[in-house]
Structure 1
Amino acid sequence: MAAKSFIKRARRAAEAQKEPFWKRKTLTEMTKQEWESLCDGCGMCCVNKLEYEGTGDLAQTDTCCRLLDPKTALCKDYKNRKKIVPECIQLTPKVVAKMDWLPRTCGYRLVHLKQDLYWWHPLVSGDPNTVHEAGISARGRVIPEDQVEDISERVVDWFA
């Protein structure tokens, strides 16, 4: 009897390993490499939002952090971003749980909510360009904040 029980447990463990890590693990259980790979490279978390006083409503702009390269939607200095832009919010499991401004399509948000990644996510598609091809990213759609006089005049609705 013990051998059958062991075999069943071993089979269940083997089946679980076939599931991708983002379906098996919580954000806090992920390795640094797994965590980083959840980023789809859309750049949307680096796009500026405005919060209206009184209501707390958010408005999306077409401006981005000065470190975001609008041509690639990637940070120009990811490793040193917090030193260069102190207000940069570094995503952690605790931050993801609290930040309702993350895009609905964000891999971190989806895993936190126990939802699956979209077909265009590089971990699913195997191609880092599918996020851009699907029109999900900020690539080619934003301008760095240091090139704009009044961000409040840059509110857009095409990110919704």
Structure 2
Amino acid sequence: MRVGLLADTHDRVPAVAELVARLQSGGVGMILHTGDYCSPFSLAPLHDAQVALAGIFGRNDGDHEGIRAVASRAVGSELYESPHSFSLDGRRILMLHELSEAMERSVEGHDIVIHGCTHRADVSERGATLLVNPGEACGWLHGVPSAAILDLETRQVELVRLSDPHWRY
């Protein structure tokens, strides 16, 4: 199973829409989002694409109830408080906004940890645990919107970047 990874969308709807389209063209049937949508309207590209979403809230999500209400209108969309632990396709996954939210033992107790907050894409391992930050979908801080595709079977991660000049901020 291939899943898309998004973080830190920060209301940049056109970039999110393009990233979602590229994730879907890469064979993604579900998106995991590590928070900082910011406003309820930033979920529109996910709804328009009719893609399943599992996400958590970040520290810049002010209107949790509004965001949750918009998410609930779509089939297969669920939002949780951070951190959130679950199983998907036989893998134990921990989703959190800031990696510092989890104790080391909790990180090591999962196959995959997906996080955001730093706005920098990063793929690393800590023991047997794969850690993935897909970077900033908004591109506001570092100029290039990014996301990732994670193959749950192979644990391979493919970074997706919108590097064309018109996406640069």
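Quick note: the coordinates plus some simple rules give every number you see, no bench work behind them. Values in this document were obtained by computation on a predicted structure and should not be read as measured data. Cβ atoms are built from the backbone, for glycine too; each structure is taken alone.
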Taking relative contact order in percent (Cα under 8 Å, 6 or more apart) for each of 1, 2, the highest value is that of structure 1
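If volume of the Cα convex hull per residue in Å³ is computed to be 141, which of 1, 2 is the source?
Values: 1: 141; 2: 97.
Comparing all candidates, it corresponds to 1.
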With helix-only ellipticity at 222 nm (-39500 (n - 2.57) for each DSSP H run of 4 or more, over all residues; to 500) computed for every candidate in 1, 2, -5000 is reproduced by structure 2
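Thinking only about mean count of other Cβ atoms within 10 Å over residues 49-56, which of 1, 2 has the largest value?
With respect to mean count of other Cβ atoms within 10 Å over residues 49-56, the highest-scoring structure among 1, 2 is 2.
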